[in-house]
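In the part that follows, the structures are each spelled out as structure tokens.
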Structure I
Amino acid sequence: MKKALSILVCLAITVLLFTACGSKNSVANFYVKDKATRKKVTATFKSTDSGETREVTLQKDASSDDGAYAKYVGTADAKRFDRVILNTDGVESEELAYNDYVSGWDLSTGRAYPGVETKDEKPRYERKTFDYEDRTKDILIWTPEDYDAASAEKYAVLYMTDGQNLFNPAATSTGSWAVAESALAMAKNGGEKLIIVGIENADGFRDSELTPAIGAVQSADYENGKGAYFSDFVTGTVMPYINEHYNVYTDREHTHISGSSSGGIESFYIAMTHPDKFASVGALSPAFLLFSDETWVEYLGKQDYSKNAPFVYLYCGNAKSDQLEQQLYTGTVSMPDNLKKLGYPEDKVVMKLYDDGVHNEMYWRAVFPDYLKYAFPKAEAAKSFN
């Protein structure tokens with residue numbers, strides 16, 4: 001009882017401190033879960049706009065003393081900060097996204113995953129196989145735990161490339177994107193409910209099918225890209241199937257697409273080629289450098305964005321240890337200027353850069369909740385988004 005009371009007092013004091021700083025409405029509870037009990041757990045919140053930081057010492061939640069895991073709690077200001085670094089007994093995490101869709105982070109697997117209470121230990125999804133050229137292609141369709149096919153409730157849809165790496169924690173050596181966990185956290189914190197459709201790209205044809213043919217390519221390894229065929233497959237086959245068989249909105253405002261690396265450039269290409277079908281695109285570590293800036297400007301200049309301009313979310317890391325990510329960084333930072341030359345609405349483009357980010361699922365997982373915040377704003381912010 002005394003331990004629980006002391007935690008409540010500590011939290012109350014922290015809330016008062018944040019309130020005194022003028023951020024009363026944006027203070028929220030934040031937690032870290034871990035299998036091991038730690039001597040000290042801190043969360044250092046950071047604002048990429050102002051450079052301000054605030055370190056919060058998290059207190060152990062007495063209700064988690066059941067031997068399964070330890071939970072550490074505190075409060076944070078979602079309007080003031082957008083990133084957080086966790087420190088458990090001197091071991092730091094990577095830089096993680098933070099906003100009011102993020103309840104906390106789970107370290108119980110040894111990696112940082114979005115924290116969310118869920119009945120399923122692993123995300124469950126349906127698998128659908130379609131004909132694709134002279135072979136087949138699998139689509140993974142994830143729906144939230146409370147999804148009811150018999151109800152009239154509608155869901156937004158996020159289409160994603162590299163579906164094989166989105167849900168399974170053992171998908172790669174650095175885990176998965178954990179998109180299901182992030183989507184659940186968003187919904188439980190007042191955001192939109194959505195289903196996620198992952199298109200698999202792990203059959204040996206990835207480089208070809210995720211490379212659009214928009215002009216002269218700058219690497220011979222990526223010549224004769226079939227990204228146009230993949231784009232037609234997404235918009236002409238997958239989307240109609242989802243619209244017919246799932247309780248989803250079929251309008252542009254509730255339809256989004258995202259991917260990373262080659263999947264990032266292809267997602268960008270699909271959204272910008274079909275601006276009437278997608279409200280946003282999340283291009284993480286995109287391989288824009290496959291084409292020159294001149295080629296991009298020429299291609300994008302042929303499109304009409306006067307009525308529909310997808311929101312463009314760009315992310316890239318720049319770790320000195322990762323030569324590939326550094327190369328992709330160069331192409332990423334030039335894209336906003338390319339769009340600006342075309343008169344693209346500047347308020348429809350945002351770029352987030354992580355100095356220490358490397359080219360793998362660990363960092364795409366870390367930044368994904370940030371993309372969700374832009375792509376699926378809460379009701380009070382939706383007007384400014386659209």
Structure II
Amino acid sequence: MPQDPLTPYGNRPMVTPIVNAVNYEYLSFDVLRQITDGEIDGYTYHRDDNPTVREVEKQLAALECAEDCVVCTSGMAACTMVFLTYLQAGDHLLIFHDTYGANYKVSLILERLGVEITWLDAGDADILASHVKQNTRMIFMETPSNPLCKIVDIAAVGKAASTVDALVVVDNTFATPYHQNPLKLGADLVVHSATKALGGHNDLMAGAIAGSREHYNRLWFTRQAIGTTLDAYSAFLLDRGLKTFELRAGAMAKGAQAIADFLQKQSKISRLFYPGLPGDPGYEVASRQMCNGFGGMLAFDVGDDEEDAKRFVAALKRIRHAVSLGATESLICIPYLTTMLYLPPERRTTFGVSKNTVRLSVGIENPDLLVADLKQALACVAPGRKESK
């Protein structure tokens with residue numbers, strides 16, 4: 001039997017080796033047969049599999065309480081692989097507006113391929129069952145949602161999906177497996193932009209799909225066919241990020257809760273979205289299906305208009321004005337101007353986002369310092385029209 005590239009001498013290195021090989025020499029024709037027949041773990045070509053990638057897949061599967069996991073080149077590659085693997089012409093997809101904006105672009109491709117799509121507001125998830133059809137094959141959602149942190153009851157969605165045997169797919173990027181395990185709540189598949197909190201350092205791009213071994217086999221086929229296998233160096237960085245993942249996720253949730261508590265008392269904040277606040281519409285469901293806190297993401301409206309939000313963001317000194325999320329640094333953006341540019345202007349606000357809505361991804365910094373930065377930036381925003389009357 002050939003040596004395992006990760007354990008070449010019978011012991012295991014403390015750091016996962018970066019195996020950059022594109023192809024592998026066969027020690028014999030019998031070894032080739034054993035690999036291709038699946039009798040032994042082995043590698044033939046990078047598009048099929050890679051030892052460094054495989055190592056991080058096993059770790060992510062364990063985090064999501066899944067049998068296996070497929071890692072790919074980006075979060076959107078993960079979403080697209082799921083759609084292409086399980087949907088075909090004539091199928092119906094139920095998806096929420098409250099997902100990452102790039103899914104809108106993918107939906108245009110799916111519609112060209114003959115997939116029927118219904119968009120719903122995550123805030124109206126209780127009416128989802130009335131939109132399920134006999135040809136509904138998938139329900140795709142984020143919870144907490146992007147960017148307004150709305151909470152969807154995963155178990156309730158699973159119950160509605162079971163009436164027509166539809167797949168339930170949950171994008172768990174905002175929650176992370178530290179706070180939520182959708183597979184335990186009735187989901188069939190979990191997807192991640194591993195670029196975000198799983199990697200955590202703004203230095204890699206990757207996606208992940210976790211589920212049963214049967215789903216792994218189907219998704220592996222799609223990845224191998226279209227060539228979305230992650231490179232070994234990015235897999236190494238993801239592996240390294242996972243070593244501190246739980247520490248980072250805990251710190252982010254603690255900071256986000258402190259910031260939400262502060263913001264709810266500020267007169268220049270007209271709306272605040274964070275499921276860890278008892279007054280939040282999703283608090284009750286989030287308290288049941290999340291654990292270890294409520295995550296590091298929140299959204300809020302600053303002042304009266306887009307200019308107020310711009311003035312606020314520009315005044316921040318410690319919190320960085322940038323897209324993405326889940327990083328060690330706190331990041332803030334105005335979704336209408338950034339993450340939702342994929343959507344036509346009229347669709348950006350249809351589910352509750354305003355031009356003065358900002359999305360904050362809390363990092364691992366001292367929460368007191370972040371609150372102080374927010375406080376001084378709010379001082380740069382003029383009193384609201386309602387407030388000044």
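Where does the value 16.2, 50 come from, among I, II, when Rg and Dmax of the Cα atoms in Å, for residues 143-302 alone is the thing being computed? The read-out was computed on structure I. A value of 28, 57, 15, 0 for P(r) over Cα pairs in 20 Å bins from 0, in percent, calculated from one of I, II, originates in structure I. Of structures I, II, which gives 0.80 when FRET efficiency 1/(1 + (r/R0)^6) of positions 111 and 223 (r between Cβ atoms, R0 = 30 Å, to 0.05) is computed from the coordinates? Working through the options, I get structure II. Using FRET efficiency 1/(1 + (r/R0)^6) of positions 63 and 239 (r between Cβ atoms, R0 = 25 Å, to 0.05) as the calculated read-out, with 1.00 as its value, let me know the right label among I, II. This figure was derived from II.
In this comparison of I, II, the computed figure 13 for relative contact order in percent (Cα under 8 Å, 6 or more apart) is attributed to I. In this comparison of I, II, the computed figure -8500 for helix-only ellipticity at 222 nm (-39500 (n - 2.57) for each DSSP H run of 4 or more, over all residues; to 500) is attributed to I.
Structures I, II were shown, and distance in nm of label points 7 Å out along Cα→Cβ at positions 263 and 295 at 1.3 was computed from II.
Comparing distance in nm of label points 7 Å out along Cα→Cβ at positions 135 and 375 across structures I, II, the highest value is found for II.
Every number in this text was worked out from the coordinates using simple rules, so none of it is lab data. These numbers were taken from a predicted model, which means no experiment stands behind them. Cβ atoms are built from the backbone, for glycine too; each structure is taken alone.
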